[in-house]
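So, here come the structures, one by one.
Bear in mind that the values in this text are calculations on the coordinates, not laboratory data. Computed from a predicted structure; not experimentally measured. Cβ atoms are built from the backbone, for glycine too; each structure is taken alone.
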Structure I
Amino acid sequence: MALGLRVEPFERIGAYAAAALYAATVRFGLSLGDRACLTLAMLRGVPMLTADRAWSEIPDLGIAVTLIR
């Protein structure tokens, strides 16, 4: 906990949600891990922080995607 981070489980609802994002994100090159991160942000209702510029080009996914650099 030195960084103040918490490990979250990737449960069935998250797996289905990540799979559902495939069609909207495939042309941006997002991996399953990328979609899992987006799904977690959606389910928790928090903004997504990323250094990957491609994520900022994805059409509205219902969450804020913030570039950190």
Structure II
Amino acid sequence: MLLVTNTLVNSANSILISDVTNGWQGIVISTILITIFGEILPQALCAKHSLWIGSIVAAPMKLVMML
């Protein structure tokens, strides 16, 4: 479910940014945003504060897993 949601958000991000800008600018901006906010920032935060983030996300993840 997380992988599907992640793919959906990334695709929607690309489509919305491409509608606002022309095609190539949309691809570049979308790639930069996905790289920063979808890859680098989460890994940096989770590497340093993994137990704290895990304790906050545990209950919502159980709900998502049941759905």
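For which of the structures I, II does the calculation of FRET efficiency 1/(1 + (r/R0)^6) of positions 13 and 29 (r between Cβ atoms, R0 = 30 Å, to 0.05) return 1.00? Label of the originating structure: II.
Could you tell me which structure in I, II was used to calculate helix-only ellipticity at 222 nm (-39500 (n - 2.57) for each DSSP H run of 4 or more, over all residues; to 500) as -27500?
Derived from the structure labelled II.
Given a computed value of 12.6 for Kirkwood radius over Cα pairs in Å, which structure among I, II does it belong to? Computing Kirkwood radius over Cα pairs in Å on every structure in I, II gives 12.6 only for I. Taking distance in nm of label points 7 Å out along Cα→Cβ at positions 5 and 53 as the criterion, the top-ranked structure out of I, II is I, with the highest value.
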